[in-house]
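Below you'll find the structures, each written out as structure tokens.
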Structure 1
Amino acid sequence: MLKGRSLIEPGDLSLEELQEIFELSEEIVETPAAFKEVCKGKILGSLFYEPSTRTRLSFEAAMYRLGGQVIGFSEASSSSVSKGESIGDTIKTIGCYADIAVMRHPKEGAPKLASKYANFPVINAGDGGHQHPTQTLTDLLTIYLLKNNFLNLKIGLCGDLKFGRTVHSLVKAMSRYHGVEFYFISPPELLIPEYIKAELEQKSYFETTELTEVLPELDILYMTRVQRERFISEEEYLRLRDSYILDKKKLNKAKKEMIVMHPLPRVSEISEEVDADPRAVYFDQARYGMFVRMALIMKLLGVEIDA
């Protein structure tokens, strides 16, 4: 039973609970009009201490499409945080007005801290370079709908694997399914963290600096941008920014049924010419993000569609 619980990292959900969310998401995809009033009278607190386009807008769209309302802020400077208010006091205040809250914060652990002060569900929408569980739900729903299962898949994760919280969350989530193999593709400076690899069986992953070397093996290619905001040195960022660029020539080496995913925003790591390829599903992925967040909000609030 998910009602009243918070979602801080993907591991907070059992495989059975994940399946419930995906099945509900699929229902919403197929019959969205049937869900347009299920959260009428409910309010979502949207607390974004860090910039966001897809995550913030998809949560807001999700709540509106369920018939609910949204309050909150899109940057810390427009809230009392700029006056020195603590996370605890902010979340207690939001609890006076909202039924559920979603929080993005640049500091790791901030949403977890917030959940300790809250008497309502708190959803982590990204905390620093740590976790991004609802992007993971988005990624998993994309795989569920387009690959039909999570078993025995070969997944290539390419780009910024050091700071990429979407990568960290997805690896932890997919490692729970049988037969999954990971291909970690990055420059030496942006390797997947050791603590992530420590949770995997040694035979389940392969590390390389060469994308084209492993591309023919993959069922899924998950591209990521090199994140400028995580670098202290602008020179280091510029040196690594274009380490990998997926174009049509490279994509010709891939399986016809492989899918290309990306959490977005894209910078230069996927050429726009790839967008027309049917294997490019990253904008579908963004759309699925709204549907899975609709399902998650329903589950955490304990609301159901009328029979």
Structure 2
Amino acid sequence: MIKPEDCDFHFTPDSHWQWVETIALPFCVPEANINAVVYVVTRPMLGVCMCDVTLMDRITDLWEEQLYVDNMQHLPCPKSLMDFSLPNGLSIRAVEPLKHYKVSYEGIDDTRFSLDYVGLHEPYDINDPAMDPTATQRNGPAWDSSWSGHYELTYRITGELVVRGKRYVVDCVDTGDRSWGPRPERENSSVIWWHASFGEALTLHLFTGHDIARTTAMGPHISGYILEDGKLYGVTESSGSQEYRKAVPMGGQLEVTDVRGKKFRFTYSTVNSCYWAPYPSNTYLQASMRVSHEGKTGFGVQQMGLSRAYLTRHRDAIRSRY
């Protein structure tokens, strides 16, 4: 069970030097085909952190061809994650931990935003068997030790975005997460973090394995939830497949079943994407999606996490397949 104090640091004086705590707060402006990544990776035992602000608006192989990129490594680590500001202009304040955050950014090139994130449900603890029906089947955290503590939270996000002087109203539903634990950043496998929202009425969040070098099929299922009309239901199983341009997912279909036995089917297509690498050891094939479900259109994000080791080990298979 996630508690308000889990918004702050979890490390102790004897924590491993690889201890990492992260905050991911995406948002979008679908009518302008803009998806934003706000990502903070703190390394409190080393006293440093990384912060990335990327705004995507097109399909491209190159990260630097996106609308806006501000990635800064080795910033000083904040003393607390409840209320902090970084030298790159990002500030995050927990007005009410787990429920309401104010996020602001004063960047470069006349780019900035001021946003309110209001949680639509209690945080989904991926490691709590009382909440996640797959947690009891696992021996340890969901993926690796960096997910020793982990939760997702779907937000209503409102405010204003200015990109190189052009203003946009932000009013969306999107899903962020928070993780803590030792992060080796080596020998990670291929996995997908996927979510889509249809306003406040329906959100699917999914975390699934995916061996891109060998198959287009998703799996094995790891975790996920359905948020329907304000209530959470853990996902018990999932299946799906994708099509690719090179190794970038361009669209696919997905079916999940929740703890009620209720099935949901989705189809989706990519509207903007790139190889995103907020820190050097891993690359994320970041794809923003237009999603269909029972005649309704929603929007979401897929991150396919790939370690550089995995990519180089399977480079010939990936190139020949895609």
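Every read-out reported here was derived from the displayed coordinates using simple, explicitly stated rules and does not represent laboratory data. Predicted model only: the values in this text are computed from it and were never measured. Cβ atoms are built from the backbone, for glycine too; each structure is taken alone.
Computed values, structure above
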{"item": "Structure (1, 2) behind the derived value -10500 of helix-only ellipticity at 222 nm (-39500 (n - 2.57) for each DSSP H run of 4 or more, over all residues; to 500)", "result": "1"}
{"item": "Mean count of other Cβ atoms within 10 Å over residues 10-17 - structure with the largest value, from 1, 2", "result": "1"}
{"item": "Relative contact order in percent (Cα under 8 Å, 6 or more apart) - structure with the largest value, from 1, 2", "result": "1"}
{"item": "Distance in nm of label points 7 Å out along Cα→Cβ at positions 2 and 290 derived as 1.9 - corresponding label from 1, 2", "result": "1"}
{"item": "Winner on distance in nm of label points 7 Å out along Cα→Cβ at positions 66 and 258 once structures 1, 2 are ranked, highest first", "result": "1"}
{"item": "Origin of the derived value 40, 27, 17 (Cα extents along the principal axes in Å, for residues 98-177 alone; candidates 1, 2)", "result": "1"}
{"item": "Identity of the structure behind 45, 45, 42 (criterion: Cα extents along the principal axes in Å, calculated), options 1, 2", "result": "2"}
